Structure P
């Protein structure tokens, strides 16, 4: 591990100023991802600025009905919060599907959004990886490809985004509050995370020095009837092969509104806009669910090792929506 300077920030503004002025500086919050990368040699910052104590760790209801989640709120605390459990059950379920209890206690809301891919070639510094070393090549395209993306891929990168929480926030249309050198702004979800294109080294639209300070959850009655389904290799402590965050509103047997987002299939959490459009106004039936899922996955471009993800995603979307048809409206 390369030696680095360490500073504990006392407020967000000073943290942003410090990192923005030093190209080799990085933020540290829960450390569940960055510390691993320090050990692996994937990350080698010259200066680590600890922001855990400088950021808000409360969940607050705003006057307009939105819920503001401080960036330092732990994944465990957010999953257990009464407002989240009652108004956004898909978010609580997504958080509980991630990692282990110990990691959820340490991981923060802001840090979870910024965790990097678990592609084995990204984490192995002896192999070419465009995300780790731009222009070096993508080993995953010809190597072990079972976990690769099937949507939004490019020649430069086929890695997937690992966060469960981000998939739920994408379905909800959350807004990420960001403080940067030029001031504060809001970044919508989807919109925070990037597809790889020709610059896969950039996971998000954030610039160096930008700091996530909070996440705003919209006042969305639809979300009360929602869930998260995760398909993985084993029952716990595994990243998604495919996951689905869904909220569904049914009136007189017809889909009045729906929100869908997919995980494990793309470089970013994937909002299934096309499937949503197909479903609205249709009967809440298995046939309609499958038609919508097929329409969304029609644009998939799998490889030889991960073609199974396409039917798996279709079936997972159908199963998730089907489970919501049995819930009573709240």
Structure Q
């Protein structure tokens, strides 16, 4: 277990394995945020924008999975953490939907071709799960475990990315739109904060290591599709660059963005984390820093405006 640490400005310790998790009802004003909110870098902008496309419906799926597991759990600490997790993910979904509606759609970029399919899947899932449960409770439990394992894999990467964006001062130096930067860092901080919840839920539901590995492989392909396919999809619709979108140009621009610190190296990040997440003894509390996340939430303009003390 990771050591308990004390954030700056507090007189108590934070348990990295079981930090307090509570939603912060933040609101973002996108009226002054430009389409290319990383100045002069549409490729890096749209790589990160690809997260905005999948997160609103993705977060809703995460919520469905842990809600299905909740009646079968007895650990009161975990149940309380799940309540906080659900509350946070609901706010995340709403906040990223605002980016789709008020920045991407407002600039003529259609995101519904992707989000419509994901929303349809989420809408159909409860009925499918009920039918499966009635037909074969064992198969229902196996599917739920696999979904929890897949969500746990994705949560590992969102926590790592959250830590990266909180610590990355080069985004400030690049003049990134402050509202967008606050959204990404606020979200990243909360991902670090609740990074253990789905992993612990998976284990409490009887999840085992081989399924965790299999679900990680599936999640890896999904993340590559979301980041690479999503960014190309957005660039080809961007009215300022779509006539110049070729794979060699995008690749060169992407490598330049990585060198500038505007985005992490996608291939290195996704595969480089495999030895960490796939270690049999791994637990999410062993990575990232809850005190660092809480320190950011003490200064986040959106969190402060929402009137929530992060501690």
Structure R
């Protein structure tokens, strides 16, 4: 960790802060006056953090959150990789093996180690150190399906269709069970499918992937035609996380929130139509596919987070399609077909 002057700004620790969400969240929180420490093992490189490197309120530690000695409570602070203990007001836990393809690639033992055991250990240390709140990144993959065809809510049954969802559900259950007996307030966010540009953009997510394939191949091969998904811009996720860090504790302690908007529910065919609108000459081929993975076909209700926190996303899917297209056309993202922009392909190399 690079040395810095003492800061009176609220201190936030972000695990997995070099990733798709974390690298953008870091900039958002710095802009809002926070003191931000990022812990990341840099599996996908660290270029996403370079813009913050000389910021006086940015700090970085290279480390693996699955290492039980990396983040340890000491007194009223957290000692990270042997440095002096610091007091954090919030911890945002983004570090994980993200997505069912990546979990399949690393195998069950590794997926559970990172997505459950490491998250549990980090929370225990955060609570022992007096961290006020712990924001956990989960997924609407946990719902799996909707038997009655109605939008799922935070109270709906969970039907995990993948190893990834199983690990996230287990961590949610652990955190919620602790909520009434610990100092650190757990807050569970079930993210919709993300899209949009960040300092570490991913192209293994439907909207971003479709735009890239349309631009490079002028052809899209569509599986699971008509399946419905929910989508949310990565920048809007950062806004939601900031809200979790600032909301009154009695509103968020032990609560689960779907993060997205009702307007973000789309079928794949509707996404394809938007891509065709903004990438001319794109042809479509439909294929059937059945596999033992994440076969979600659901719509999600986001009424709770809007009602409790006043959350309303600003960037719709149409905006995201244009944004990704323009970033590619202008060369802001080069070699976008490289495996480093796709979690699973990078992990298995």
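Brief remarks follow.
- Origin of the derived value 3.7 (distance in nm of label points 7 Å out along Cα→Cβ at positions 39 and 63; candidates P, Q, R): Q
- At a computed -8000 (helix-only ellipticity at 222 nm (-39500 (n - 2.57) for each DSSP H run of 4 or more, over all residues; to 500)), which of P, Q, R: P
- Structure responsible for 23.4, with mean count of other Cβ atoms within 10 Å over residues 71-78 calculated and labels P, Q, R on offer: P
Coordinate-derived values only; no laboratory data. These figures come from a predicted structure and were not determined experimentally. Cβ atoms are built from the backbone, for glycine too; each structure is taken alone.
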